[in-house]
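Just so you know, all these numbers are worked out from the coordinates, no wet-lab data involved. Predicted model, so just to flag it, every value in this text is computed and none were measured. Cβ atoms are built from the backbone, for glycine too; each structure is taken alone.
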Structure 1
Amino acid sequence: MPDTGQYEESNTTNTGDRLFLTASVIGIAAISFGLGAFVVLAEVPPYQSLKNAWRAGTALWEQRTKYTDVERLDFWSPARTDQTGVTIHDQDKAQDGLTLYSSGDGPHAVLIDMDGNIVHEWRMPFSAIHDETSPIPNPQKDEFMHWHTAKMAPDGNLIVQYTAAGDTPYGYGMAKIDRNSKPIWKYLGTAHHDFSIADDGRVYALTQEFRFNTYPNRKQLRPPRLDDFAVILSPDGKEIKRVSILDALIKSNYANMVDFAPYFANEDILHTNTIQLIDDKTAANFAYGKAGDVVLSFRDLGIIAVLDMDAEKITWATRGPWLGQHDPDVLPNGEILLFDNQGQFADPDAGFSRILQIDPQTNAITWQYKGNADQKFDSNIRADQQRLANGNTLITESSGGRLLEVTDSGEIVWEFHNPIRRDDPDNPGKKLVPVVSQAERISDARADLFRTTAPASNTGTSNAGEAQ
């Protein structure tokens, strides 16, 4: 009979080894899982490094896969009408002048007369000014950018701000260009959204950058965050002052207002979308700011604030009956005019947007404009307004690609629809219209510089409207 003892001993040993190995693997996995859970829950190193790497990787993947078709950018919206150009013009009631607007179909701006004729057009891609000094080493292609804001300086030249889709920071910088679209100066700081031009040629602008600092007792202000800064540029585009807006808020009496941030906004806590310089004329009747201060709008907090640029501190802030607001303008009488993007709930058929004029001392609404079932008024993001010399209000309904001028009684006395259209790739047979982020009526001496220019078109359209 064969001796099986040695075989049984060997088999038993192998089984024991396998059990030991399996137990070891399970144990190591359990310990690793436990350590990983501890790192995540306790947020101890290397939690932040791993989180940053993951977010960077997913952001890059999204940029490479999601932002590939220009028409799918949020610079385009479904066209609400087939009408293009000027559709309403009451010559007796509308404020005469030229209208400057920028369009989401590319880095360009158009100056039109009251009939929609193109008087002048500017175009300059970001690639024409980008260099190695930019904090954006690999910018998006030019067709993925537009001029979010374009304003005419007192000398008739244009100052523009570049915004890119599918990138963060999305503010790419600013430039001043002449009437031939040649750069006079460039500022490659990450300027975004808005700026204000002082009478002396200085420019007050917004910039943004990622920061990794923390604040005591403010756990919701987690790094990394996209933080905003207010900067002052010299008349030749050099940065001469820079103030952290979040720091200015945290050290003010209004610091607890950061607790109003919605869940989606902790990584862009303020989303500052407006900066308006308070000049001597504006300060005369405004109870909450002095000349040299700036008015700011924090979209995601629903806050309008005043920043003392010298003290680097928020000196006043308020909330009110608005939601997702843009462009608070201090009027000569001390009241504030703003675009309330999503606060009109009383009549959904009229659209969710409205223009509000607010008494800042009481937050009472002293005037408003909203749509109706026949004239829906709705722009969920972007948009602005301008109080004109005759008392009318020029409104930029960004998402609709529409400009309208209304009287104090709400009558539309001038209306313009962005004439650019493209096919909607996701809805065959439907059209898209590029957003109009900002517009202004120019009725002073600057308009005279262009009135002798022959119109490029008598229809309000031109080949320059096509993205290059």
Structure 2
Amino acid sequence: MSVRMLGWVVEALEDIGGLVIRSSPASRGKEMWFGATVDTRKECSGRIFFAFKGENTNGHRFAGEAISRGCVAAVVEDEETARWIEQTGAASILVKDTLQALQELARAYRNTLDVTVVAITGSSGKTTTKEFTRSILKRKYRVHGSPDSFNSRIGVPLTILETGEENEYLVLEVGANQKGEIDFLAALLKPDISVITNIGEAHIGFFGSPEGVASAKAELLDHMGTNGYVLLPGDDDFLPLLKSRSKCRYFTFGFSESCNYRITDVKGGTERTEFCFNGEPMAVRMTGKHNLKNAAAALAVGDLCGVEIKLSREGLLESEPLFGRGKVRRESGVTVIDDSYNANPSSMRASLDTLMEFDAKRRIAVLGEMKELGDYTQSCHSDLGAYLATIALDRIFWIGESSGDVTEAYQLKGGKASLSVFVDLKELVQTLKRELRPGDAVLVKGSRACGLERVVDGLLAATKMGEES
């Protein structure tokens, strides 16, 4: 974690003209700070609290709690809150915009770090690739990585500010739901190594077209020096566009013969998947060919960073799937594939293909709508319905909007499995509890807004399922 005197924070923010309104005497002292937070439910000790005003909450209400829980200072926009903190003798910094203050402090701190930054973006697979990469690099180096999916205008600065001066590598993911967002975050990060996992339809509603998605992801490459490395998806239709945006040396990964880092000899399973990476035997504790691409990207980073292949193999096998991202649980004869964190058209198809690899009496898909598709909403859901009709599913459950587009296309293509539509999560869970039988394999997947993790929780609570991988 970061270690600086509070006085440095004030000076760094005052360099941004007009941002700081005033700071309390305590904020210019020699007390040390060790990172930043926006959530008093998380670790507060030694950190600076940034109070945000959001649509549903106001962080200024929690400034006092942050100080009492060990935060050494609070950065606020509210005059009254700043005055109250000053009266307690604690450090406060009154600014015009707390989000800008967080971002600018992260920018200043990044410029002091002697660390190799690995930044990962893409339409899907960012978090899994980040976790694989972190696990591989830490076999040889001191590594800090972003927690969960801290890939936003808030999460990225917080991750930078939690990076210790002792760290040699910083590994994080970069996301976006609007044009220019990745460009902004890349300017903060100044990546040394950039990874683009794939180009799909995620957030296509914000970018207008698949080409718009590719162009937005390529913004990550615009703030790299010529000595950096870029890793690109070698099987992707947008590879030429991505290559054209790279200012430094690039390498490709994937299944194609032309890939610099190639996946071959895949042997699937429900507990782990074995494959070869440029001829070297590897294994990963996940299922699905799409996850092998994520693994190949991480292994490629390890190779470029000088991690011996034996250590990379150990690091990859050590990495476990996160909740909601393909984690498999099995008990009482029922297998649940928890891929509930998010969904877009390409990741939905990939997860369905993974389900079909399971040897089960019945293969059941519990699916939710795919959000943020804009003008492509109807066509993408119709395409999904048509695809569902082509694979040998035994039962399909759908929740959320766009059910009409899915069911119509499914029926037109001659889908044979029964497809039931729900609007209530509780009703869906109760139906699943009644219908699931030993030998079933169940995929749960949908966009974040669907809340399908509650379906997984409900099933696990009912069957007391344990973790397999």
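Largest in Rg/Rh (Cα atoms, Kirkwood Rh) among the labelled structures 1, 2 is structure 1.
One of 1, 2 was used to compute distance in nm of label points 7 Å out along Cα→Cβ at positions 237 and 357, and the result was 3.8. Which label is that? This figure was derived from 1. Using helix-only ellipticity at 222 nm (-39500 (n - 2.57) for each DSSP H run of 4 or more, over all residues; to 500) as the calculated read-out, with -10500 as its value, let me know the right label among 1, 2. Computed on structure 2. Who wins on relative contact order in percent (Cα under 8 Å, 6 or more apart) among 1, 2, i.e. which is largest? Largest calculated value belongs to 1.
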